[in-house]
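J.: Have a look at these structures, which come just after this line.
FYI, it's all coordinate maths here, none of it is from the lab. In this text, all values refer to a predicted model and were calculated from it rather than measured experimentally.
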Structure 1
Amino acid sequence: MGSAHNVKEIRKKEAQRAKFIFISSIFKKNKNYLGLYRFRLLSKLTNKSVIALGGISKLNQKKIRLLDCSGIGGISYFE
């Protein structure tokens, strides 16, 4: 497993033979904020299983269905 925020980091995780790649931040507006569109573009650049991370809550969980990801991770979602 490993987290990535851009193409360079995705390639690094692939070279490390990570089975899953956490791509963040999908909703949390910080310096690594991607949004749905850029998340989807990045996730299509790898054949590894992708997990959405960052700012996921019950309010925006329906938007996750628009993405082709293997799962989600987020502290605010499980609180």
Structure 2
Amino acid sequence: MHRTQDKHLERLEEGRVETITQNGEAAMVVMSPATYDAMAIELERGHLWDQTIARFDAGERGMEAREAIDQVAARLQRKL
């Protein structure tokens, strides 16, 4: 592998994102799978929070915390 490629891979492994340009314009973004997964999880969390806030603003009040925990445990087939 070339020295330049090694440097790119090192930066990606550190969690950095590389932007590839073409004619001075961003053409693509390259990142490690771990960085991509972390970004996807954060995006999904943000989306879920947006949905939750919208439901709360619409008057929905959800359920008691204990009931929610019990439901999650049941889905995961775990005993509390």
Structure 3
Amino acid sequence: MRNKLQGIVVSDKMNKTVVVEVQRRKEHPRYKKRIKVHKRYKAHDENEEYKEGDKVVIEECRPLSKDKKWKVKGKMEERKS
């Protein structure tokens, strides 16, 4: 089973690569307050179909380059409220 993460595309300026920011909540070890932390991953986008602001799911894969070890699986469905 490969790891999957959800995030938002923050950059699509590279060829066949997007930068996805994944945000999660973490508890501070001493003060027990829950804080938001984020990390940016470079993900492979073969057809260059994802643009800035898209919510996407990324999946871990074999290393494709020095920094790229994730692939974009698809867009997340937008909720209609």
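J.: Tell me which structure, out of 1, 2, 3, gives 42, 19, 7 once semi-axes √(5λ) of the Cα gyration tensor in Å is calculated.
T.: 2
J.: Can you rank 1, 2, 3 by relative contact order in percent (Cα under 8 Å, 6 or more apart) and just name the one with the largest value?
T.: When relative contact order in percent (Cα under 8 Å, 6 or more apart) is computed for each of 1, 2, 3, structure 3 gives the biggest number.
J.: In addition: One of 1, 2, 3 was used to compute helix-only ellipticity at 222 nm (-39500 (n - 2.57) for each DSSP H run of 4 or more, over all residues; to 500), and the answer was -19500. Which one was it?
T.: 2
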